[in-house]
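Novice: Take a look at these structures.
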Structure P
Amino acid sequence: MPNYIVIKKKIKNFDKKISVSGDKSISIRWVLFSSIASGISKAQNLLLSEDVSAALEAIRKLGIKVIIKKNTCKIYGKGINGFKFNKNLTINAKNSGTLGRLILGLLVNSDKEIKLIGDSSLSKRDFKRVTDPLSKFGPTFKLSKNKHLPLTIKGVDITKPIYHYEDKGSAQVKSSIILAALKTPGTTIIKAKKSRNHTEILCKHIGLPIKVKNYDKFDLIKINRAKKIRTLNYNIPSDISSSAFFIILTSLAKSSKLLIKNVNINSSRTGAIEILKMMGIKIIFRNKRIYKGEPIADILVNSPKKIKSINCPTKFNSGAIDEFLSIFLVAAKADGISTFKDLSELNQKESPRLIWGSKILNLLGIKNIMTKDSIKIFGNPNLLVDKKIVIKGFLKDHRVFMTSVIAALSFGGNWYIHDKDSIKTSFPNFLKIINQIKNDK
């Protein structure tokens, strides 16, 4: 089977109802917290992507029993210090930055050296941003080229609390420190630039010793050592980052409507929704409720008659960081010039996504001006593509692949999009749901 897809037709108008796979951020966090809980935790709708499977394999290597039957995953936690640290242990995070960075926080008290590796894409990403603060707890790290995987960590018997100013808006760094602090006597303090807050919500829900004060531009987080972590049964809600592709497909289609069921609408993740609303996209939250501390809703989207250009407020950046690639497609069809700033973090992802965003726009025939951390997009409301476009060489970045599929279905042309298997890392059912929406029946 070829590892690419061919798309030659624009999508027709549609009126559909879909369900999207479980939230990846919550799935990985559920796995890690359940592994240090005291007892059996159960999850339904756990995202069974390569990233989450890597997390399950990692805790298995640390001596934790995992059983998956049908749509239920059980993790048999052995307590906060229940990991078994074997000699010559290697943990493979594969493509998952979330797993790779967060699990280091749980290894700060390992009594043996542990090696962390990843795939070629993850091995190019910056791990110094997490090992620097974690080293203050006491463990020692050895990194390749002083910032990359593979790395080794050797923990200490008694870790010490730290103060850290997290200025990058990285939820992964913040979460890793929180996990280390739960194993550390005393009070650890994090002054953190705004980022997704699933870890803090989960800690509060299961009664862990964490206090969070929210300010305009940062959060002040205080964490104490946890004596015991209770089990967590969770029906994982749908992932808003995955849902965003279909929201944007509907935004770019004519006379179309889409309802997405049971989506996590955590305000630290809805930057894309706010941006799209400013651009004239009709998005409504229905059946809003709170589940395990997380806000959940059904999302109704109607395609607009006109898309407005935007000077995107940077306050939405952290809440839309995974969606900007596809948001650029909406700007491509906007009436006017759209500007997006302070996006250097995009190039710290699986591939340099800001650069790839500009490449895709160029292939669409959309003028754009890119700097190291910004992009200006000259929209064309009548955009229609009538040529061959080949997308490849993007370091197997799942979001580049999925964005390209949305572009092909929205604007036409003859597209050859490579590395189809890249979606296995985060959203294996993506093409299945695309076909469900395309199906006229």
Structure Q
Amino acid sequence: MFDNKLKSILNEDFKQKTAHKIDHNSQRALSVIAWTIAAIFVGLAVGAFASVFGLAMSFVIKLRTEHTWIIYFLPVGAILITFIYKHILKEKDSGTNTVIAAIQSEGRLPFRLAPLIFISTLITHLVGGSAGREGAALQMGGAIGNGIGRALRLNTTDKKTMIMCGMSAAFSALFGTPMAAAIFSMEVISVGIMHYAALVPCVISSLVARSVASHMGLHGEEYLISVIPAFTIKNAVLICIFAVLCGLVSVLFCTVLHKYEEFLSNKLKNPYIKAFVGGTSVLVLTFLVGSYNYNSTGTAIIASCFTGASIGLQVFLLKILFTTLTLSCGYKGGEIVPTLFIGATFGAAMGPLLGLPAPLMAAVGMGALFCGVTNCPISSLLICFELFGYEPMPYFLLAVAFSYWVSGYSGLYKAQKIVYSKYKSNYIDKRVK
């Protein structure tokens, strides 16, 4: 009798556990399906929006190149952008930091940020400001992802995942690097930890957005490294030395950018005067240099680093100066394309001095600088593989590792958190300097 009762209790317990397990598995399956659909939708929406933006960018850059007199409107462009943000956004904009802060906490990320950064970045490049496009990509993608999350009435945690999906989708559509784009949005938020819960949605959004961009005629950059020497001990040592220098250049770039922006904000309280002074500074510097090579994205100069063109060491320093003057006074865009310009030209200039092929060093410099300013080593490696192929892997791996180490706790995005030390397995939880 006792045995029958015990069996009955055990059977009932087994049935309850089995039912609970089935219910849990069903919920998990439904969650996977829901996130897959949502990620596809974000990829389609952001991919289309970012593709239109990329095509518009190409148009305005071509327009300014054909009509060089437009560059005289540099001060006007800065004032116009300041007016747009002051009277439409009606809150202080801090660029990509706004998106990062929205993922870290419950910071506001208004949907209207997407069209505003779209228009403002086009104005920046139309008049010849030295900036990139990834700042616009991350902000547009994040704002659209957040807007979709709000429309679906998702909770705070899920909305953060949607923001990361949007960032990955926009980055992938514009840069043509879906692997790096999927990982970058998870890696850039907090140095030392990865938001793996967003992995599948970000991967799906990234691939879908890249497909949409290709269909709309927006193709990613590809660079050919003609000569890749054997990875000898000598070359490994030379790459380590070069990577240390890249880490120091990344610190220089971030420090100059942040310090000058603080200086300008402290000295010029009126944003319109600040915009006018900044725009005029870029215009004067352009005439002093006597070249338009440093205005806008400068992708033609990056490409020349892989075709054997002679690049002087002053080129990367001038790009740092142009970009600092541009982004500190109110222009919109981003710092990543200028970073790739700085890395490519620094590498191409250092290659002959170190006895290594300039195209290889330009590629290594791009990866090392990207890592130094973003504190994202995995994304940096993936960008190198997608842009240059896998064959130079040992060079990329060593350079990215050393640059990540040497760059310390500096970075482009002040909202970025250093959760774990770069040098010890210690929890430090501090902001980027």
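Novice: Could you tell me which structure in P, Q was used to calculate distance in nm of label points 7 Å out along Cα→Cβ at positions 98 and 226 as 4.5?
Specialist: The value was obtained from structure Q.
Novice: For which of P, Q does Rg/Rh (Cα atoms, Kirkwood Rh), for residues 122-177 alone, calculated from the coordinates, equal 0.96?
Specialist: Considering all the candidates, the number was obtained from P.
Novice: Out of P, Q, which one gives -8500 for helix-only ellipticity at 222 nm (-39500 (n - 2.57) for each DSSP H run of 4 or more, over all residues; to 500) as computed from the coordinates? Could you put the intermediate results ahead of the total?
Specialist: Details: P: -8500; Q: -23500.
This figure was derived from P.
Novice: Sticking with this one: Supply the structure label, taken from P, Q, corresponding to FRET efficiency 1/(1 + (r/R0)^6) of positions 82 and 314 (r between Cβ atoms, R0 = 41 Å, to 0.05) with the calculated value 0.45.
Specialist: Numbers: P: 0.45; Q: 0.85.
Structure P accounts for this read-out.
Every number in this text was worked out from the coordinates using simple rules, so none of it is lab data. Note that the structure is a prediction, hence the values are computed from the model and not measured. Cβ atoms are built from the backbone, for glycine too; each structure is taken alone.
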